[in-house]
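Listed next: structures, encoded as structure tokens.
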Structure I
Amino acid sequence: MNWTPKSRATAIASHSAPKPGPAPASKPSDGNYRISNSLKEFLWLVSDVPQGRILDLGPVWQSTVSFFVDKGYRLSTEDLLRTWKDFLTSEEERLTALPVDGEYIRPTLASLADKFLENALQYAEQSFHGVLAWDLLDYFDPEVASRIVARLSSLLHQGGALLALFHSRAAERFHRYRIVDSQNVELLSSPTLAVHTHVFQNRELLTLFSQFRSSKTFVGRDQVREALFIK
């Protein structure tokens, strides 16, 4: 996929952003900071849209909410990885409660993903101009990740951008991400929600994001790839 200039789009109706929790300390001891060239490009790509709509797939951070609201964006947040974990826990409890003498077929990952998406990411098509996926796709099996990316593609306005991070090896620690400013992101250590599942190779990423027309990748010193995908 080749990188192409951004296109202008028209603003669309908004879903209300969830109420943010208490603002964390400005520099918590369990956080570290990194310059994010992909974030800078992401913001440039969506800057032409008046009151552009952004979907953040991590937890709600007051600093991130304030950053976008102050710049005139409308932000929705859905902690997708936590929702997936809660869904799997619920499904496991349901299966455990079935009669021991009953006959049932254990669901496949594909069927679980389809059931999960019956309730997750429920927005109208082309609702957003940008999606912040962070590194969450590394924590899903490829079969599940492909369905999530397909849904995210349908939620993006034509010309919209998706930002994602990919580890070149299994992540040593589980982090959450929040925006500090237009080019800096803070990584916050967090209780592990999921085990790092998959290291995506370039060919796999091309297949995973085949519905997108262009991409651009930045490789940091920590060998984490920051990628932008344009619909």
Structure II
Amino acid sequence: MAFELQACLFDLDGVIVDTAKYHFTAWQRLAEELGVPFDHADNEQLKGVSRVDSLEYILRKGSLELDNDTKVRLMDRKNDWYLAQVEAMQPDELFPGVVAFIDELRAAGVGVALGSSSKNAPLILDRCRIADRFDAIIDGNSITFSKPDPEVFLKGADALGSEPDRTVVFEDAVSGVQAALNGGFRVVGIGDAETLSQADFILDGFDGFTMEGLVDRLS
């Protein structure tokens, strides 16, 4: 029996556009100021992780203990560095094929929503001129819990009026895949098959991918 697709929910970073490189340079700069080594392997550990937990990861690695006011100042500084890079983003930074795929879904009457824990999602969508492609935008400004809690996706499905088991989540992070599964969603991993092994299936990217291909893979 063919999978009955009602809606699709998209994470932002690493799925629609690559902002991970900007997070990496900002966190690395902050870690270096704190005297803590920080490389790409560390950055992988922060995928899908909240700003607070990302800072705590760096502090644990450096065996550092700081008061809450200092932590807030550090997170704000990191975010300022990140935003300075995001302000300069252009639509050509969107991953190949993702806009065409979203447009195909919308043309077929499939609901499309953003499900991101990023508080900067509205700015990124605006800079990449893609905000009008979404029927609903659920981001870090409208959720209480971080992934792997399924709140962001459950709110997305609710906004679209779709059932989780007929809604597909596209995620590039282990915590995001787990959040989708925790909410009863079908999930497509974007990236490394071994890392995202719990997903229903893995895509390298959206270039050439179609709604028919999605339904076939999930049926």
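Read-outs: derived from the displayed coordinates by stated rules, not from any lab. Computed from a predicted structure; not experimentally measured. Cβ atoms are built from the backbone, for glycine too; each structure is taken alone.
A few notes on this one:
- With Rg and Dmax of the Cα atoms in Å derived as 17.4, 57, matching label from I, II: II
- Which of I, II yields -13000 [helix-only ellipticity at 222 nm (-39500 (n - 2.57) for each DSSP H run of 4 or more, over all residues; to 500), calculated]: II
- Here the criterion is distance in nm of label points 7 Å out along Cα→Cβ at positions 171 and 187, and among I, II the highest value is seen for I.
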